[in-house]
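Colleague: Following are the structures in question.
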Structure I
Amino acid sequence: MPSKTVSQGTNNFPNLSIKDLIEARDLFHVHLMNKKNVIATAVGKYLLRFSDLDKNDQYVPAKKFPRPVRTLINSKVVPEISWPCILVFVDQWQDEAELIHDNGNNIIPKSIYMPDGRIIPICVVEASKAHVSNTEIDETKLMFPKNLISGGFPLVVYSQNERRVASVGCVVSDGNKFYALTNKHVAGKKGTEVFSVLKNEEIRIGVTSGKQLGKGKFSDLYPGWVGANIMINNDIGLVELDDVTIWKTEVFGIGTIDELYDANTFNFNLDLITKKVVAYGAVSKDLSGQVVALFYRYKSVGGIEYVSDFLIGGNDGTLLDVHHGDSGTLWLLEEKDERTEKILRRPLAVHWGQHEFIEADSCMRHAYVMATCLSNVCRELDVDIVRGWNIDQEYTWAKTGHFKIAARSCDLVTEPKLVKLLKLNKKNIGYTDEQLQDAVDIAKAKSEGFIPLADVPDLWWRYKRFKTEGSNHFADMDEANNAVENGKDLLTLCKQDSFIDIKKWIGFYQQLDAVDPKTKIDRITKEEVPAPREGAVPFRVWQMYTQMVNSVKAKKIDEFICAGGTLTHYVGDACQPLHVSYLHAGIPGHETTVHGDYEDKLIDANMTDIFEKINALDNTVKASELVTGGKAAARLVIELMRATHKTLPPMDIINAFDGNTGRGKYERAWKVLGTRTIKVIANGAHVMAVLWQSAWIEGGGKNIAQNKIAAVKQPDLQALYKNFKFVQSFTLTQPKFELALNEDSRTL
């Protein structure tokens, strides 16, 4: 189908699209490649010789024939006047007069005429390849990190008795684990050990992951564009990090990176040509250049054309000083934010190779980088760039699930004074649906600004306050062993009130540890060490409910809101199926990314559906549902965990993602899991509302004066959640935890 922007039979070149150029090249590529001297093609914009431009970059062609050689060095793109075109690279420049004497069959046409009438210009460029390049790396000149590793630093791999050096691109995550991004040809096969040098000592930083991208079909990576015999060389490898605490997420020499430039078939356009790009390579260090061409065809074997997404060169013909060892480097598009005028550096591509072209007149070598489109990498490997440990880590069940449960619970209470109090403090507890959907100014991990209370346990306590906090966010309620308690799990055992007891849980866990011990890798020694079972969600609920009651009794509204608001987080954990199961990361021994796939990406992708259906439910608190005492609160949450497990068994989530890969996988998973996911979130909101109202009634909230029913100031709430002693976190085996279940946490 002809381009909508190009009239048939005209030379309306400026309106040609990138799709027009790709179609034309695909149709005539074999014809072009059979011409004498042609070595490669690309799509781009017409290069104008410097000699044909005046001082104002106006085109004033010299009246000299034959026309002089056009090279990448003596010409440039002038955005206002350079046409979209197909770039044809030749090994040796020959004018038409010379080629006519060779029967004229090797003359490269000035344009391609498409069957539907479109006319596509051709720009011929001399680019003689250097067939031998310097692969030596002087390691004495490399800059290894002193304390923390980040993008731009070298990594080392040993292969076939050879030491290979390459660059770290950046840190990425699949929602479950963190990885260093580099090239596949560097990282090697799955399980390969990868090293760097830290504090002058070579250390292992991780092992090569099975997540890799080799060559991929052009038509798969760019759906809707033709290219049946074209393969894109992605060359992407991920290194699964041993210890994220020794990593920074910035790129050395550049700093914190901005959001990904998401190039795809809907927005990929020729405006990228001449755009400035910057990088920091392990060998070359500071790099600055520009996008010279797109979809550069660099090799043809067995009828298949091999293409690089980007060809990057120096600015307007200047030298781009790149070297072997820069493989894996992250290239960033540098542009100005029109609204703020801030210079943005947005991840665009990953460096995987280079071609050196020889300038005929001077025999100088000029290097050009071949690089992979990073948005394709993120999509195909299902990873996201980590721009900062406190940036873009949205903890999406927290953002969508925890905040929604918290905000919705405020709408479901029915005691008049409590209704008013929670309405006034709703913005202190969570976010509105609109805020969550817009995802603007949502609190991140370790934020020094106010964090709405529903996610303080994740975004503040786990990072800034309590090393003991993690075990309070889960409990493997469905784990059992025939050698322990006759094969019964905690869901079954806790049907008896007598088993809702810290000492009995400790005993149960210790027996499981004895017959089926778990281990983890120590971050310091890198050795396997015991990982005792410690899940404690119900007891954390017990502790915080007790604090809520005591705060109401003391007429301390700020403490009641702070304790209740943060309690919403643990109730949210209790209705998240993978937080209440030993299958939290998949089947033991066959762990997958299911936790992140479900808890992060699936929930976030279906936010609108979740909100609409939960808001439509009428499930306000009834007086008959109220509980009294912390143990009853713990029992209620165990019942929620039991209902969650029954409504949406973890194996159903695992099965929904097992083998479900590629485009559309989240849509397919939602069809299976969506209705039940909405139900468990709604159940969580209702149980939290019951706990709000129960603690209020038990503490005597009805007797609190009307003038005390007010919005608590955020600095006061922040001072409370930053106070180490307020609802202090403990592990299950610490004696003070049991004491906190029945005492005011402030007195411990």
Structure II
Amino acid sequence: MTMVVTLGEILVEVMAKDPGEGFREPVRLLGPFPSGAPAIFIDQVAKLGYPCAIIGCVGDDDFGWVNVSRLKNDGVDVSALQVLGGQTTGSAFVRYRLSGERDFVYNIADSAAGRLSLDDNALKVLGQSAHLHISGASLFSDRMAQVALRAAEIVRGNGGSVSFDPNVRKEVAKDPAVVGALRQMLANCDLFLPSGDEVSLLTESANEQDAAKEVLRLGASAVVVKHGSRGATYYGPEGQIDGPGYMVHELDPTGAGDCFGATYITCRLQGRSVEESLSYANAAGARAVTVRGPMEGTSSFAQLDEIRTPGRQTRGRRTGFAGWLERFAPDGGQAGVTSVCSAHPMVIEAALLEAKSLGTSALIEATCNQVNHQGGYTGLTPAAFRDLVHGIADSTGLPRERVVFGGDHLGPSPWRHLPAAEAMAQAQEMVAAYVAAGFGKVHLDTSMGCLGEPSYVPAELTARRAARLAVVAEEAWTTLTSGPSAPPGPSAPPGPPQAGHGAGAEARGDEASRLCYVIGTEVPTPGGATEAIGTLHVTQPGEVLVTLEAHRQAFAAAGAQQAFEDVIAVVAQPGVEFDDQRVVAYRPDGAGGLASALSKTPGLVFEAHSTDYQPGGELARLVRDGFAILKVGPELTFALRQALYGLDRVALALDPSWHERSLMAEMEEVMLDDPRHWQSHYRGGAQKEHWLRHFSYSDRIRYYWAAPRAEAAVGRLLSHFGETLVPDPLVSEFLPTMSDRVIGGLLEPRAKTLVLQAVRDVLVRYARATKVGSAG
């Protein structure tokens, strides 16, 4: 037994030359191209010089003979390929939408492909086969499923092995009969080759690692999960092995997974190691997407060696966003990260306590207006902010190395009233201060205009200014990581988790010793809309690609190519926002197509701003659609204020004289004495402005909590309760969301504990949304 064999659909593909919204109008077409998942797979095996055959049916027509000729000429044994008179060869018409997604019109089930049977020629081929490969795309009927299972039984009975690629098309993924056939084949395979989320589709597990273990328990000897441009991951007797992907320009993704599987299986049958097999398989998938036409990208080993040149690898799971994500949950299970954007000590304390309870790291970010080298509106420099957070981490028991610092909107915004040259000079000093303080995540936002410029400058100028700041950041980071080790203590720069600050960190190539960047200009107004929300412009896929290309060119021209390679995310507007009184919830039909841009940008995700107040289901959908970094700030201080005001009312219920010391009354006076942070946001007369100051979603009151009078008032309220337990009925009345936990003994009703829990409850909703497999 020497051959690799496959069976199933053989068809032609005809593609529209131009993108559009389907085939309801005449369009220019390209093709026909030989196609069908089994045919692409076996053609790739033949291109690698390994004996192989295909079992299938085509019609006695031009479409059938174009497939027979192509496979035969490439070295595939077609003796078991039946040409049926009176039958039509299967076809697929494909068109790319403007969003980048694909639409197919299929004719397979009623074509010659559906007539497949195991005749004498097929049985002869199966008897000579060392390996059978089944594509889930071929299991489009019960009859086809039974033929595939019978073939698997024959090959395994002869001592051979079976591989299975679920290859689930969205058009059939919800058909219970098809899913049942896929599960049956999964139970009869030796090698499972899913792509991305397919690994969980046929199992009960919510994340990749657990799903792979479940499949191995079913009897498979190995699982290889394809991650597209990010590479692939092997699970088997050797443990978990990650194989890096390759940087290429994508033209047509059809057939890439089939080329990957064929190459991996061929390499393993040749006795190559898992690592080498993954390397060749990733190269095969990468080369396949660079050629238009499903079978036109099949490759020889020589062609794959051209792809496998130094510098082309994406470094797999350890680079880009996926590599950065590992510092939050090294054991996996995370699909995204919550970014806590607040300088309020109690919000930070709640975030660190929540990270400690979850066993993850915490991402704490400061904005350029809030914290900068001149102090910002909080009066904190980046180093002072770092020391504040580290002091809180020490008090909560969260190790400092589990705090990841980010700088948000770093650019000329605080100084946009100055000429551009002066504003950018200040921005450069600020970026250097952030990086020197150990902030490892840097969002470069230079989109805003300065004195004499339009409100937002063109994309090319934005990119050039961002590149200038990236050069400054790289220089500061090199100084930080190559200098002598800093002494311990609250003022020691922390760096990102696992980063070495001693000499040689860069020389080791330690992934954690690199800065990471976020770029992009389509950002909702920081802190929420300043006017009533009108129509939101959702970022289009093409706009993302334009942004990336402008920054790529600008970074290259500035000599900051390494910085561009360390970009992990692009800011895009998914259609979420909030103003004083309204929240616009996420709608996938508006922004779901943005994911197509990510397929062309290896290692990148989107960063979503202004996600505050989004329901849990919408947050989870954002993550699934590629918005893997969720920024939240005002909702956290909103929850903090709700809890403090609830305790304020509890104090009044317990002691009528408390009205003389009321927190709400004190905050009203503080805001009236200094109206600069709310006056331009709230309108509608004295009565409306009064309740907006305290209760609006935009939460402008958050700018006042650091005022001495406000701090004293909060301290007075918490001291009033001290360690006294808040009576359960008053928790139920004024802090009702926590009542059940208090009554059940799960939450101690101490004043500060209740305030911190109010903030943590928001973070719990975000944590659930960022988990792998979360349904919200």
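Colleague: Which structure, out of I, II, was distance in nm of label points 7 Å out along Cα→Cβ at positions 601 and 665 derived from, given a value of 5.3? Provide the component values of the computation, followed by the final result.
Modeller: Values: I: 0.5; II: 5.3.
Computed on structure II.
Colleague: Upon calculation of volume of the Cα convex hull per residue in Å³ from the atomic coordinates, which of the structures I, II produces 189? Please report the intermediate quantities before stating the final value.
Modeller: Numbers: I: 189; II: 174.
Structure I accounts for this read-out.
Colleague: Compute distance in nm of label points 7 Å out along Cα→Cβ at positions 105 and 425 for each of I, II and report the one that scores greatest. Don't jump to the answer; show the numbers that get you there.
Modeller: Details: I: 8.7; II: 6.4.
Going through I, II one by one, distance in nm of label points 7 Å out along Cα→Cβ at positions 105 and 425 peaks for structure I.
Colleague: Which structure, out of I, II, was helix-only ellipticity at 222 nm (-39500 (n - 2.57) for each DSSP H run of 4 or more, over all residues; to 500) derived from, given a value of -8500? Intermediate values should be presented prior to the final figure.
Modeller: Values: I: -8500; II: -12500.
Source structure: I.
Colleague: Comparing mean count of other Cβ atoms within 10 Å over residues 289-296 across I, II, which structure shows the greatest value?
Modeller: On the way: I: 24.8; II: 20.5.
Ranking I, II on mean count of other Cβ atoms within 10 Å over residues 289-296, first place is I.
Only the coordinates and a few stated rules stand behind these numbers; no lab work does. Not measured: the values here are computed from a predicted model. Cβ atoms are built from the backbone, for glycine too; each structure is taken alone.
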